[in-house]
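Below, each structure is written out as structure tokens.
FYI, it's all coordinate maths here, none of it is from the lab. Just so we're clear, the structure is a prediction, and the values are computed from it rather than from any experiment. Cβ atoms are built from the backbone, for glycine too; each structure is taken alone.
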Structure P
């Protein structure tokens, strides 16, 4: 019984191997400004996010400097069951605050990199060295088409296949 979950985790870890060139992260992220709610505007979704509606990622810094994270969304439709996940973030690069580990299951930490955040801390892109998943997020549930295209261009510059990018429906 224990073999299947262990094998699944091992396969997932091997699939997450990084390409030669790492994604470019921000040179510095003001962690206090980054905390709070972010609406997921678009992503290359993980298996748990497929069909997500009204997706929000929320961050709060704990006293031990870990990041309490809450990821929630309606499954399959705006009226779908609300799902909530609470991984813990760990800032790995304390000089830039842009490289984290995100732990859904102990002891494994997924790669999590802040590759872009605008000056107002109103739009961000989260990526991974494996370039398998990416998230475009904003402080508001809707952004302009001009801003969206700019962010998609930045995702493409990081080496992602933008044909896999999906808009996340938001209706509040």
Structure Q
């Protein structure tokens, strides 16, 4: 093997090892605290954060706030538009219950257990019948991800043209 071939081989090996290390580091940071995620999912809870306050909100606490049913069309890139019925509460009602002040210029980050994040602005959250935190679909409680479901909490924006801003497996809602 020539000197230049050995040099190219060493460069390729170093590049591959560097990429493998980068993938490992990114996977570690993306996974977050796996025990926390598991506890939240199994306990049917999510974290609600505002300023220096942090609450763990359970499915039962959401139900105590008085859920409502609504229907909307679910449009995804992989399925035909389908009418579905959800049960849940308007997100602004949750904020009112926890005395979280939301203004039109507020930013609300909704994070899923799988790392997906959707960002809402205060204006759309304050609009009537615009953003819901749901706990049931088509009369059935939302199942956890490990059970093949999309819950235990699912953020739904019925007025959105497509469902890509909806958030399955809600883990955390952070109001800024």
- Supply the structure label, taken from P, Q, corresponding to P(r) over Cα pairs in 10 Å bins from 0, in percent, for residues 77-156 alone with the calculated value 16, 44, 33, 6. Q
- Item | Computed -9500 for helix-only ellipticity at 222 nm (-39500 (n - 2.57) for each DSSP H run of 4 or more, over all residues; to 500) - originating structure among P, Q | Q
- Message: By the measure mean count of other Cβ atoms within 10 Å over residues 61-68, tell me the structure among P, Q with the highest figure.
- Response: Q
- Note on the structure: If you rank structures P, Q by relative contact order in percent (Cα under 8 Å, 6 or more apart), the highest one is P
- Query: Thinking of P, Q, which structure, once log10 I(q)/I(0) by the Debye sum over Cα atoms at q = 0.12 Å⁻¹ is computed, gives back -0.54?
  - Reply: P
